[in-house]
Each structure stands twice: as C-alpha cells, then as structure tokens.
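Student: Okay, got some structures for you below.
Since every read-out is calculated from the coordinates, none of them should be taken as a lab result. Computed from a predicted structure; not experimentally measured. Cβ atoms are built from the backbone, for glycine too; each structure is taken alone.
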Structure 1
Amino acid sequence: MKKIKTNINGLFIIENKAFKDDRGSFMESWNKKKFEEIKLYANFTKSNISISKKNTIRGLHFQNKPHGQLKFVQVLYGKVLDVVVDIRKESKTFGETFTIELSDSNNYGLWIPPGCAHGFLSLFDKSIFSYKCTGEYRPNNEHTIIWNDKDLNINWGVKKPIISKKDKKGISFKKYIESKEIYG
C-alpha cells in the first residue's frame, strides 16, 4: 500500500496491491493497521455501495460543519472520474479541485478529508463504487454544489449526464462561499 499526495491538503491517493491469477483477483480494501502505518487514521461508522449507469454524475456532495465526513472511496467494478473540491475556507488549498480516474484495474482508492465536496462520473455501465465514511449521515446538514458550476469549471467530459433531481438543485460555489448558514 502506498500513500500519494495530491494538490489538496489531506487528500491522498491510496495505491492498493491486487493479486491476480487465472481465477480472477484479490485485493484487501481496508486494513486499519496498514493505514495507520502510513499515518492515516479513521473510525469509519458506515460503508456504502452505489451502482451507477454510464454517464451518471453523483455529487458534488458534502455535509456542513461540524458534521463533515472523512471518506475512503474505491471502485470495485468499472471506472469513474472522481472529483474533489476543497471547500474548507481556512484551507490553503480552498477552492482547488482534484480529478482522478478510479477503476477496478488501477486499484486506486481516495482518502478524502472532511470539508471537501465530492462527486464522480461513471465511465462504465454499472460501475460499483464503495465508500467508507466517518460520522453519521445527516440529511439536514447535507448539501450539493452544482456539478457544472462555472467558477469551478470541472471538465467532466460528458455533455448530457444523468443527474438526480436533488443534485440538479445544487448551489453554486459562489453561493456556498457567501453562505454563513451552510458553512457554519
């Protein structure tokens, strides 16, 4: 297992080893001791799986302070374009974005600190996406920054994505910056 820094403070790519043979492959997706050896600590309280059709965008989701969640995400099957935005106003990397392709063939995971908005685009039919989270899901504290925000200018690479009704109602990054209610 290898921890790779990104341009966003506290956001790391986790390079996992997979063992492959004629039967298929095996990969250890979570081992607390190994993560602690690379100085990443978490008390995950839940684990989620989503299955997404090709060209589906989920996000950019976050929970406001003090209910932000640390997430560890991986693709179990398929391929996604994963996107993280640092929305921590006190962070040196505030407003920066990071994108990476996560897939079942590259075995990368992403360690996403609290205070970041997160989303992904499925690049494969029936991409299976796994994420572990700290803290509790709090619907009253959950928010979405609109996926096609002009100020963030994220290149999703798809013109007509499949978007949920909830995600279509996401706020602009500018509105997030101006809001004391959402940020805390």
Structure 2
Amino acid sequence: MRYKFIGKNITIWDSIKEKVEIKVGKLGKLLPDDAVVNVAASNTKGTNKIEITIPLYKKILRAEVSDADMFAAVDLVVDKLERQLKRYKGRLKDRAKRGGSVSEEFGLFKAEEASADESAKISKVKSFPIKPMDPEEAVMEMGLSGHTFYMFINSSTGDTCLVYKRADGTYGLIEPQK
C-alpha cells in the first residue's frame, strides 16, 4: 500500500503517520496490494479532523472523524473503514455466490474486461417538474417533501442544481461546473 498524507492547518507528525500506517496496514488483508491510502488531517478551532480515502475499482472507501485528540480520531476513522470493508467484502461474497466476479471488483483485471451484466440497473424512474427558485427556497421545498435532496433550476444562473442535507445537519449545494 502507498500512503499520501495532506495536512490542512496542521503539520502531520511522524507518530500520526506511523499510527495510520500500522492501523490501516492491519486492513491489508482486505485491500489489494496496490491500494493508495489518502490521508487528510486538519485542525479547526481545536478540533482535529482526519479523513481517509481509499479508491478501489468501482468503489471509493471514505471515512471522516473529528475529535479533540488526533490519535483517538485515527482509531475511530480506521474502525469506520474496517466496518465498510467488511460490509463490502460481504457484498462481494454474495455477488460471487450469484455468479459475479469478485476479482474484477478488486481491480485485478482492467476495466475494459468487465462484463456488461454487472452494470447498475435502474429499478424505478420518477419524473417531476423542475421550477426556477433560489437555493434557500429549494431547501424549504426539500424539507416539505421529506427527502434529503431536492433538484431545482437556480433562478439566478439558470442552471440545474441540487441541494442536499449533510450528515452534520447543514445543507449542501451542487452546481454544474462550467
């Protein structure tokens, strides 16, 4: 495994790097040998945040934890990743039982060799009118609809946008890139 460390408003100490490498290294039996582990650490207002992202073939594993203690944050984020990997591995075993290829999921073959029957299947299609409105109004409409996201046309730009509720209770806005 290769590790890439990025510090935002913080210098990542060697002891943190070693702890991440040891803890994530224990997950090595669940990861391919050529996996790249991206570690981003930041410090904002006394709270340490660590985010680990591991891109795999057809899947990106990502976990993020905030804690006052950076070492505790490393433990918690690796625990989250381990749960995700075990759940993902269970899904791969189920797929293998149904005749799917587990080795392709882990990227042991090139993307061109992936079969067409593994593509995502859409089970339901919904359509609804998209109205021009500002993002604040879209958040209000989203609350009324009971969903965690809402698509709308931004009245100031004319672009199709999406608002969504984040895990921390705030809202996010996705706009198309120009």
Structure 3
Amino acid sequence: MSLKKSIDIPIGSPMPEFELKDPNGRVYKSKDLMGKNGLLIYVTCNHCPYAKAVWKRLVLAAKFAKKLDINAVAINPNIHPNYPEDSPANMLDVIKKYDVNFPYLVDETQQVAKDLKAQCTPDIYLYDSNGKLFYHGRVDDNWQNEDEVTKEELKEAIMLLFTGKEPPKIQKPSMGCSIKWRDTVLG
C-alpha cells in the first residue's frame, strides 16, 4: 500500500466527458449522470483500507447530495491483474455491502482516472451543473474513525454549491492508496 494524496486541480476546471460500464455491463455517460445542480465523482476501489474506511460516508454524502439534485457516481480504475479484489465481480459485493445507490463504474482502460488526474482511492470531485470543478478534497477530517469526525468538508462543499456560494477557500486533499496503474510493474 502506497499512501498518496490528491493533487491540486484548479477550481473551475472542466469535467472530462466519459462513458463507462457498471459491473453488469450497463453503459453510463457523464452527461446523463449530471444532476440538476451537479455531480459528485468518487474515484475509488474495493480493497484499499482508506477507501473501505469511507465507503459508508461516501454513500451517505451521495444520499444527502441527491436530496439537493446533485447526483453521484463512483469509478473504479483499479482493474489490474495484480489486484483481483478490485475486479468488477467484487464491485458487486461492495455495492451490496454498502447499499450503494448510485452507479459504480469500471474504468477498464484507466483513461477516466487519468483524465480526472486522480492519484488515490478515494479521490473526490464535486462538479457544478455546468461541469466545472467546485470541490476536490477529502470527505471529512478523520478517515480512520467516523465517530471522531469534527468537520464534514464534502458535505459543507455540497451545501455551498447548492446555495450558490463560492467554493471552499481551503480544500484539504483526499488521501489513500495509489491507483494501481497498469503501466507500472508493481501497480
């Protein structure tokens, strides 16, 4: 496990367009995923301890956002032969385990993760309804223990977006396992 942090991406950067399948083969297009007020994108996976620790919180944030007409999607770029636990078949188990009520998509070529400039799992993005980056940071201030969270940065960013306010001035990076790029020997 190699700890990485999300990189600084300029607020207002355009959301890359994409078309990906879920583990059952259903195709989703980014333009169709956009909610009336925006789209949350979680680049994540099944096996990373950081991702596992926040899956439940990501699902809750997505439910909160949905009430505000902001949709959510999760994207798994870790389709790598050295990491079978991140396979599409195992994604179905994660969907069931965490009651994921939004698409969890397979980034088979890893191109969407590259286009997003994703570095880690999870890497979290919040785009406004015009497809402009509003927030790129962590879910909250304690990935290890949700009972000790004192600041829910993602939820606060969702509220700022919904109420038409400016993006948060301080956006602390998400952190997690490195993405298992197929063009690296060890992944």
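Student: Hey, Rg and Dmax of the Cα atoms in Å, for residues 19-74 alone derived from one of 1, 2, 3 reads 15.5, 48; which structure?
Tutor: Label of the originating structure: 1.
Student: 2.8 is what came out when distance in nm of label points 7 Å out along Cα→Cβ at positions 83 and 155 was calculated for one structure; which of 1, 2, 3 is it?
Tutor: The read-out was computed on structure 3.
Student: Kindly point out which one of 1, 2, 3 the value 0.99 was derived from, the read-out being Rg/Rh (Cα atoms, Kirkwood Rh), for residues 91-146 alone.
Tutor: Structure of origin is 3.
Student: Determine which structure produced the value 12 for relative contact order in percent (Cα under 8 Å, 6 or more apart), calculated from the coordinates; the candidates are 1, 2, 3. Walk me through the numbers on the way to the answer.
Tutor: Numbers: 1: 28; 2: 12; 3: 32.
Checking each candidate, the match is 2.
Student: Taking helix-only ellipticity at 222 nm (-39500 (n - 2.57) for each DSSP H run of 4 or more, over all residues; to 500) from the coordinates of each of 1, 2, 3, which one would give -2000?
Tutor: 1
Student: One of 1, 2, 3 was used to calculate P(r) over Cα pairs in 10 Å bins from 0, in percent, for residues 35-138 alone, giving 12, 28, 23, 25, 12, 0; which?
Tutor: Going through each structure in turn, the value belongs to 2.
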